[in-house]
Structure P
Amino acid sequence: MKRTQSKQYPELRRLRGKIIYPVDIQEVSIEAEDGGTETHYNFFAVELPDHGDDLSDKTAFAKKRYAELRRLSPLPHGYGSRDEQLEMQQEQGFSTWQDHCSNVKANWPKQ
């Protein structure tokens with residue numbers, strides 16, 4: 001998953017039958033053409049199927065859709081692919097992978 005950049009602060013929104021959930025939002029300063037600086041935002045745009053959920057409360061939405069956010073968010077915010085998890089276990093050890101899973105569960109708690 002690649003980072004996306006926006007001039008506006010990214011919000012939870014609907015787009016073409018999907019819900020875009022911004023993850024790991026980082027504020028960056030970009031040099032503008034006039035020599036000044038502009039604030040931009042880098043983030044991962046996690047795409048979820050739109051089931052008609054209420055998007056007015058981002059926290060409530062995340063608690064309702066926590067399983068998908070855990071699965072679809074990029075490392076280290078989500079579990080990562082099976083290959084990435086196996087690589088983590090083999091290269092960094094099983095306890096590191098267990099700690100990673102605990103952190104993901106803390107990032108995206110159940111209801």
Structure Q
Amino acid sequence: MTKRRWIKDYCPFAKDQGFMGVVGDVAPGETVFGFTVTLGASPTAMVFSTQTGSKIKMMKDTYYRVQVTKVTSGSIVGANPYIAAKTKSQFSLYGEVGAIYDVIVIGHVNY
């Protein structure tokens with residue numbers, strides 16, 4: 001029997017930020033990790049080794065999923081965050097310059 005758990009039980013970042021769950025499933029062998037970023041430019045390269053303090057350097061493939069949530073209040077019309085240009089070691093985050101975002105990545109880590 002499979003014991004059901006919340007994402008906060010797997011991901012220290014999600015627990016710290018108070019996220020009970022995320023949209024989507026975590027398949028066997030996948031890892032969930034997250035970080036907070038203040039967008040200095042749009043787009044900004046989110047390099048895994050930089051954002052995780054070299055704990056994660058690359059993903060196994062480009063099929064990982066990224067969920068972005070804006071933390072700061074207020075918004076600019078049409079400035080919904082989105083990602084592009086995914087590679088094994090980074091992706092580009094588009095959003096509101098100066099805004100703070102929580103980013104959660106779900107996928108197979110290659111370290």
Structure R
Amino acid sequence: MATPGEAKIVPNFKTVKITHIPGYEPKCDPPNVHIRKHLHEEVVWECAENFTVTMKTTTPFDGGNFDQGHNHSGEARPEVPPSSTAYYYSVQVGSDIADPGVIVDA
């Protein structure tokens with residue numbers, strides 16, 4: 001909580017829209033989302049169907065699993081350095097899977 005006179009940090013959201021046609025891999029728009037730490041950005045996944053997002057090996061966030069009811073990533077952890085390397089994750093809708101990424105910028 002912010003103390004008197006201290007600015008409250010409000011996260012900014014980068015939305016990844018997931019669309020799906022059964023039998024095909026889900027499409028993520030954008031396929032690789034960039035979030036900027038200095039702007040306190042976080043990812044929000046949206047899909048008309050139930051979905052799961054699972055970070056593949058490491059995660060820049062406090063959690064590594066997201067779904068319809070928990071679709072906000074939260075900000076990247078403070079110790080995560082900015083990099084052009086993507087943190088890959090799987091998006092599953094039904095039995096179909098795609099593997100996009102998150103890139104943490106300064």
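Quick note: the coordinates plus some simple rules give every number you see, no bench work behind them. Keep in mind it's a predicted model, so treat the numbers as computed, not measured. Cβ atoms are built from the backbone, for glycine too; each structure is taken alone.
Tabulated data for the structure shown
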read-out: Parent structure of the calculated result 0.85, given that FRET efficiency 1/(1 + (r/R0)^6) of positions 53 and 85 (r between Cβ atoms, R0 = 25 Å, to 0.05) is the read-out and P, Q, R the choices; value: R
read-out: Structure responsible for 22, with relative contact order in percent (Cα under 8 Å, 6 or more apart) calculated and labels P, Q, R on offer; value: P
read-out: Answer label among P, Q, R for the case where FRET efficiency 1/(1 + (r/R0)^6) of positions 37 and 93 (r between Cβ atoms, R0 = 35 Å, to 0.05), calculated from the coordinates, equals 0.25; value: P
